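Alright, structures below, take your time with them.
Each reported figure results from applying straightforward, stated rules to the coordinates on display, with no laboratory input. For clarity, every value in this text was computed on a predicted model and none was experimentally measured. Cβ atoms are built from the backbone, for glycine too; each structure is taken alone.
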Structure I
Amino acid sequence: MAFLRASAFEPVPIIRGDGFYLRSPALGDHTAWASLREQSRSFLSPWEPTWPVDDLDKAAFRRRIKRYQQEIRADHGYPFFLFRAHDHALLGGLTLAYIRRGVTQSCSLGYWMGQPHAGRGLMTAAVRAVLPYGFQTLRLHRIEAACLPSNAASIALLEKVGFTREGYARRYLCINGYWQDHLLFAMVDEDWYQTRR
C-alpha cells in the first residue's frame, strides 16, 4: 500500500456546515480569539494545559500562527477556527494534530468551544464536518481523541459522532497543571464510511 506525503495535499480548504464554517487561523483573528479565550478562561482551564502567562498577547498569537503554518506545510497538523456563518463570530477551534504517516496514518483530534457557545451542538457538528477532510483528503486511517473521565460533554460529543471508547490511559496528559488520567477514543476510516450509509 502506498502512503501519501505532505506534498500530495492541496491548500487547507474552508469547510462549511449548517450555519458555521471552519477555516485556518489567521493573524487577523487575534482580537476575536483573545477576547473569547479570556471570556472563557475559567470554563476552559479545567480541560486544557496551563496557559502561558503571555498566551493571549499578540506576539504569542503571532508565534502560534507561525507554528500552525509550519505544521500545515510539514503535514504534521491542521488547525481550524470555528465561525458562525451569518456574522463570522468566532466560536471555538479544533485541530487534527500530531499526524503520523507511514504504517500508522493517524492523528489526534482536539477541540475547544468558547463558553457563550457551549452546549448547543455546534462542536459536534464541526467535528462531523471535519471528518471527511481527515479521512478523504488527508487519507488518514485513524483519528484519535482523549478526554478527562469527568468531561461528560466531551464524552457525549465523541460518542454521538461515532468514536469508539478504546481504553483508559493513566496520567496521560498534563492538564490544568496536573498529570491526569484520560479516556481514549478513536474512529477508523471504515467506521466513518459505515456511518455515511
Structure II
Amino acid sequence: MASASNLTGRKVLIITTNYGTESDELTSPAEALRAAGADVTIAAPEATSVQTLTADKDPGPEVPADATLDDVDPDAFDALVIPGGTLNADQLRVNDRAQGLAASIAKAGKPVAAICHGPWLLIEAGLASGKRLTSYPSLATDLKNDGATWVDEQVVVDSSGGFALITSRNPGDLDAFNAAIIEQTAGAA
C-alpha cells in the first residue's frame, strides 16, 4: 500500500470543463498529487486545453487536457478530484458523463474530492445526501436541500456511505484539501 507521501502506482482523475475552472483549484491538486507520486489524468469534454480563470473572471493559465471525459474508464482510477470555478462547476454538474464518472468512482469505494463550487456535481451525481461536507458558502442551501450537512470548515472528510468524500471551501483551503486527498488516496484499496 502507498504511504501518505508516496502515491506511486495510484491513478487520480481530475475532471473539468474546457473553460472556467478556478486556476489554483485545478493546478494545485494536480501538482501536489504528482509530487506525491500519483499518475494524474486531467479529463475535459474536449481534447483541447482547459482555459482556467482566477476569481471567476481573470484569465489563468491554459492547462492541457490529457483525455476526454468519454475516453476515461472510472475503474482505472483510485480517486477523483472535482475543482471549482463557478462556470466550470455549473457546466460540469449538468454533464451526464461527469455525473456518471463521479457516481462510479464513489460506488467503487474510492475517494471523491470536491472544492469550492465543485460540490454542485455531487448533488447531481447523488453523492451529497447524508454526507457532512463543506463548499463555497453560496452552495450551502443547495447542499442542505439535498440532504447534506453543510459546515464552514477548511476541509471535511466524511467516510460514511462506503466512500471517502473530501471537501473544501475555496483556494485558501488548498493545502489542507491536497493533504486530505493524498492521505485518503494512499489509504484507498
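Between structures I, II, the greatest calculated value of mean projected area of the Cα convex hull in nm² is seen in I.
A value of 17.5 was derived for mean count of other Cβ atoms within 10 Å over residues 87-94; which structure in I, II was it taken from?
On the way: I: 17.5; II: 21.6.
The read-out comes from structure I.
Out of I, II, which structure matches 18.0 when mean count of other Cβ atoms within 10 Å over residues 47-54 is calculated? So the calculation was done on II.
A value of 15.1 was computed for mean count of other Cβ atoms within 10 Å over residues 23-30; which of I, II is the source structure? Can you show the working numbers first?
Details: I: 15.1; II: 22.6.
It must be structure I, since only it matches.
When distance in nm of label points 7 Å out along Cα→Cβ at positions 39 and 55 is calculated for each of structures I, II, structure II gives the greatest result.
Tell me which of I, II gives 1.7 when you compute distance in nm of label points 7 Å out along Cα→Cβ at positions 15 and 151. Matching structure: I.
I, II: which one has FRET efficiency 1/(1 + (r/R0)^6) of positions 71 and 135 (r between Cβ atoms, R0 = 30 Å, to 0.05), as calculated, at 0.95? Numbers along the way, then the final one.
On the way: I: 0.95; II: 0.60.
Checking each candidate, the match is I.
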